[in-house]
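Asks: Next come the structures, one after another.
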Structure I
Amino acid sequence: MHLLRVLAVMSLGLQVNAASSVNSLPAKSVVEYPLSAAAETHEIIAASEKLLLISQQTDGALVKVALDGKGNPTGSRAWTVTNQWSGLHGLVLHSGSSNSSNSSGATIWATEQFDNTILQIDPNGDDINSPPKIINRFPIPAPAFGPHGILQNKGDLWVACKDSSHVVRITIDNPDEHQIWPVSRRPIFIAVHPTSGDVYSGLDLSSKIWRYQNDGGHGEEMDVPADKGSVPVGLVSGPDGNFWVALLGNSTGGTGTFGRINSNATIDWFTLSSQVGSTAGLIHVAFGPDPSQLWLLGSSTSCASCVNAVFTVKIDDVAGGTASSRIAIQNSIVLPTQYSWTHRIIAHQGTLYVTELKTALLAHISGSRLNWLEHQ
């Protein structure tokens with residue numbers, strides 16, 4: 001078993017009696033845990049209350065991370081699912097029955113970018129010493145290849161094929177039934193709009209967003225306005241009934257900009273105004289139970305000088321009149337390790353987890369400051 005070690009802890013707060021806490025300052029804690037060594041640590045999902053799953057693409061590894069009752073990581077173990085050169089990457093929970101008598105419970109779908117396959121994997125319980133089991137395997141139909149991001153929408157799998165620049169839909173119960181759409185370079189993320197049901201994919205090298213309306217057509221590509229930024233990533237369905245996208249930027253920097261895609265495909269753009277956030281390259285988005293609050297992940301992936309940080313944001317929707325939706329409140333939490341290419345963020349059990357691609361780190365962010373939103 002690979003034991004997790006604490007690298008760094010940052011906190012701000014006063015230790016006071018609860019009865020006299022009116023002047024206390026909310027605290028934040030950022031703890032970074034080393035995972036098994038790998039050149040690239042990518043996706044993260046919560047498989048259960050006490051288990052996180054993380055993909056390490058360069059090693060074909062699925063890392064099981066155990067959590068205690070408060071969400072603190074207590075141990076991890078990396079498992080090679082098929083082979084170390086498979087390019088294991090995208091992860092998504094399977095909804096519905098497993099369609100297999102070999103499954104012990106909830107299963108996930110995963111992409112193998114280099115082996116050009118989709119796997120259905122049984123994590124095999126919360127015990128990190130129990131090896132994951134493959135219970136299904138689908139090849140990617142030609143001419144598409146290089147599956148990266150993956151989405152399950154009802155009875156279909158949708159896959160963003162990064163290497164061939166295709167979007168693929170595969171029927172789970174009949175994998176021979178599929179559709180393939182050529183798109184501009186390069187589809188990375190893929191997700192479904194929670195209200196319209198339209199499927200979207202971010203085309204990072206083209207600074208476009210592909211939209212498919214389930215109408216049997218070819219889909220359409222929407223340009224990201226140059227004055228807002230470039231490289232649309234981090235496509236996430238929000239609990240507010242909308243769809244969200246972050247802009248990563250390029251080697252010269254980011255713009256701290258993210259967008260809300262409405263059910264009619266119009267986009268409301270928002271830009272962080274703080275000194276730390278205004279030049280951030282944003283790579284991912286996470287939500288908790290409050291649909292007006294979100295967390296944005298700033299990354300040094302495209303820009304070495306861009307900050308690795310988490311930005312907590314609250315959106316005001318102004319009803320009536322001529323006022324537009326706006327960022328009402330924002331604050332930032334800077335990660336201890338910079339230049340690490342922060343990659344993905346999820347909210348789970350009231351805390352946040354962040355993968356750091358180049359350093360094989362898992363950051364755990366907790367404390368009352370996480371949800372403490374006051375004007376800076």
Structure II
Amino acid sequence: MSCNHGYSFRYPENCTFICNHGYHLSAGSTSRTCQADRTWSGSAARCMGNEWRQVFATVKGTGQKAVDAWRAGAGASVLHDKSPLVEQWGSLGIKLVKVVLETYGEEDLEMIFNGENTDKYSWFSQSRLLSSPWSDIHTEPKNFFSLAGEVGRKRTFFINRSYNGCPLDFGWLVLAEAGTVCTWELAPPDQQPYILFSRKTTYVNWNNGPNVGEADRMVIYIKKGCPDGYVYYQPNQLCYKAFNQRSNYTSAVATCSSDGGTLAMPRDAGINAFLINLKNAVDDTAKFWFGMTDRVTEGRWVWADGVALSLGHFNRWSPGQPNNAFGNENCAHYWTERGDMWNDLSCSDPTPKFICQVAS
């Protein structure tokens with residue numbers, strides 16, 4: 001049962017936490033169990049916005065080709081769902097572009113492209129394709145991989161393998177926009193654009209009905225890159241920056257907040273190693289704050305987003321630490337003199353530098 005269900009759980013029932021659409025689990029436990037002491041197992045789940053922004057979606061039956069709506073300049077008539085951002089493409093600092101094929105009652109299919117240094121047409125190419133549902137799309141030959149597609153036959157957003165007469169046409173994706181050459185692309189006006197795709201993990205014969213999907217919508221999203229000076233970390237899709245300035249913990253928090261983020265949280269070995277390399281490239285002798293304190297309850301260390309550092313979870317405390325020396329060491333930092341292990345320090349110490357994280 002979903003933890004979001006509103007049901008009063010009893011020991012030893014289980015529930016699964018589900019983020020709302022457009023969010024993903026960024027911390028905590030997906031599955032939790034009601035325990036005998038009336039507490040939950042695991043750690044509190046937290047959701048993070050995926051930061052994908054919709055810029056286009058097809059609408060069936062408008063009489064306007066989707067590709068014409070995409071091409072239309074600022075102020076032109078558009079009968080599909082199009083954001084003005086499309087016409088600002090080159091100035092947005094786009095990092096990734098996602099194409100989603102929505103078919104009601106079925107799982108969405110996604111393609112992700114590298115959107116860096118592209119215009120509103122050039123991102124849709126094989127060389128920029130990062131992921132797709134099709135395992136053979138980089139290895140099989142193609143006669144089309146183009147947003148404009150085959151203009152004469154009105155086949156757009158077209159990824160096609162080969163032609164050999166209509167009965168032997170093979171491909172992966174096509175928007176059939178009122179084409180009349182082959183029976184496989186025929187559709188009444190209220191069903192156009194006719195969005196066809198391979199249901200297989202490989203290319204498909206466009207005449208092979210059971211293996212050819214018909215999507216209800218094609219939606220295009222963009223994700224911007226990291227802010228200036230920040231570095232992208234692919235495994236968690238966050239951006240990090242090591243600041244070459246000294247600050248107490250509270251001022252460091254304020255600086256990160258002004259960038260829309262928090263102090264960095266090295267929750268696993270991969271992030272921890274990444275942050276150490278990042279800070280050492282700035283200053284390999286200074287202490288650096290990261291986002292964890294026990295200021296509320298001594299000995300209960302909590303990440304910057306409020307999630308507790310639980311027993312058994314990843315940590316890199318230096319031997320004998322945290323020790324709360326002098327009774328006021330409540331903020332965590334990288335201790336360069338001890339091989340970049342973690343240490344507790346007075347939050348008012350003005351000598352450490354700091355690392356921030358923000359969403360990409």
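We did not get these values from a lab; they are worked out from the coordinates using the rules stated. The structure displayed is predicted, hence computed values, not measured ones. Cβ atoms are built from the backbone, for glycine too; each structure is taken alone.
Asks: Looking just at mean count of other Cβ atoms within 10 Å over residues 199-206, which of the labels I, II belongs to the structure with the highest value?
Replies: I
Asks: Now for a separate question. Given structures I, II, which gives the highest value for distance in nm of label points 7 Å out along Cα→Cβ at positions 159 and 239?
Replies: Max of distance in nm of label points 7 Å out along Cα→Cβ at positions 159 and 239: I.
Asks: Using the calculated result 7.2 for distance in nm of label points 7 Å out along Cα→Cβ at positions 183 and 295, pick out the matching structure from I, II.
Replies: Answer by label: II.
Asks: Moving to a separate point now. Comparing distance in nm of label points 7 Å out along Cα→Cβ at positions 143 and 231 across structures I, II, which is largest?
Replies: Going through I, II one by one, distance in nm of label points 7 Å out along Cα→Cβ at positions 143 and 231 is largest in II.
Asks: Can you rank I, II by distance in nm of label points 7 Å out along Cα→Cβ at positions 31 and 87 and just name the one with the largest value? Show your work: numbers first, answer last.
Replies: Working: I: 3.6; II: 5.1.
Structure II gives the largest value of distance in nm of label points 7 Å out along Cα→Cβ at positions 31 and 87 among I, II.
Asks: Given a value of 0 for helix-only ellipticity at 222 nm (-39500 (n - 2.57) for each DSSP H run of 4 or more, over all residues; to 500), calculated from one of I, II, which structure does it belong to? Spell out each step's value before the answer.
Replies: Details: I: 0; II: -2500.
Derived from I, not from the others.
Asks: Here P(r) over Cα pairs in 20 Å bins from 0, in percent was calculated and came to 25, 42, 28, 5, 0; which of the structures I, II was it taken from?
Replies: Source structure: II.
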